[in-house]
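Take a look at these structures.
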Structure I
Amino acid sequence: MADGAASCVLLADRHPALTQGVRGLLETMFDSVVMVADETSLLEGAARLRPEVAVVELSLVRERNLEWLQALRARCPGLPVIVLSVYDEPSVRRAAAAAGADGFVLKRALVTDLLPAIERVLAASETG
């Protein structure tokens, strides 16, 4: 979002109803919200668009599978990534962090927690 460039966020989720709601929330913060629904589109979109942040549903590929996150980290190592999940277990949060997630937001708390989480990871990426 620096230097007057248009800001972009990449949103990845297999569930269109949720994606539309999250898109509306993200449009309050970013000029462009690009939505994808599979791992290939996520990886290609991140490399091509160079978004400020990626917001990705934990089970984008398969239930609790974080291989997409490892692939995204390998392809775009500096991209801040926030994981969305319905799972509230500490082990899920730890697994996402270990795989490279910069933030973790429960789907049931999207309205209150997503934008502050994005602000935190963006601030950390600017100072880090």
Structure II
Amino acid sequence: MKVLVLSNGELKEKEIEDTLEELQKIVGGHIEIPLLSERFRDNVVDVIINENGKFIDELKPEIAIVDRKTEKILDIVYGNCIFASHNAEGETTALSEEQIKIVKQELHMDIVLTYQDLRKQFKAKVLFV
């Protein structure tokens, strides 16, 4: 199935197997599908992430989820992310060309996150909600 994978700041189209094991392999662990922006929900776009990504030291930030009104960072997603769709039964399905276009439009902006106590900087994609 055709999906978009965000890894190391790069968003790429990929054909993957339609299995739980394949999704877990890409995100590096158990999967979670958090609620995202209204535009994603209205267009049946899901993001699949590592359920424990925040607690795995080796993973870097990939997405900063930002409140569109206040511009405050609400959450940060760590590790590889898969953008896919789902059917009426809730099964993960491929993205359409229109859905791919929406994801690319929504993830066009980067943000630099600075961890002062660690003296490190990371670049992540911004997703407004």
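Tell me which of I, II gives 13.2, 40 when you compute Rg and Dmax of the Cα atoms in Å.
I
Which of I, II yields -4500 for helix-only ellipticity at 222 nm (-39500 (n - 2.57) for each DSSP H run of 4 or more, over all residues; to 500), as computed?
II
Given structures I, II, which gives the highest value for relative contact order in percent (Cα under 8 Å, 6 or more apart)?
Structure II gives the largest value of relative contact order in percent (Cα under 8 Å, 6 or more apart) among I, II.
No value in this document is a laboratory result; all are computed from the given coordinates. Small disclaimer: the values here were computed from a predicted structure and weren't measured.
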